[in-house]
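Below are structures written as structure tokens.
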Structure 1
Amino acid sequence: MSRCYPDPSLEEALADPLIRTLMQADRVDPRALERSLSETARSLRSLPRPEEVALHP
């Protein structure tokens, strides 16, 4: 029997010790990554949702 777990939030993922170790090895600045992802999320929220876009103008 397999179990399904929800994806972690961004905050949870960035706090995970294994992910932090990988980010450090790749020289990823956690604050810069979080800032970049937050800016991207803000930009995406400003776009119309697909269901709000007319399929046939």
Structure 2
Amino acid sequence: MAFQMAALLAIGAFIGVKLDKYFQTKTPYLTALSVLVFLFVAFYATLKDFIIKKKD
């Protein structure tokens, strides 16, 4: 699960950096937004895994 969270955050950062370069933003707003979105996705995936494992 830790690897899954780290991978999702790395993907979010990579996408954010690419978007910032594409739109030529001076401050990395899109990187921060992308990392936050992927952080919520990572938390959702982790909590979903915990809930499913508890039911089994």
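Which one of 1, 2 has distance in nm of label points 7 Å out along Cα→Cβ at positions 18 and 34, as calculated from the coordinates, equal to 2.1? Only one of 1, 2 returns 2.1 for distance in nm of label points 7 Å out along Cα→Cβ at positions 18 and 34, namely 1. From 1, 2, which structure was helix-only ellipticity at 222 nm (-39500 (n - 2.57) for each DSSP H run of 4 or more, over all residues; to 500) = -31000 calculated on? Source structure: 2.
Can you say which of 1, 2 returns 1.65 when Cα Rg over 2.2 N^0.38 Å is computed? Of the options listed, only 1 reproduces it.
Just so you know, all these numbers are worked out from the coordinates, no wet-lab data involved. What you see is a predicted model; the values in this text were computed from it and never measured. Cβ atoms are built from the backbone, for glycine too; each structure is taken alone.
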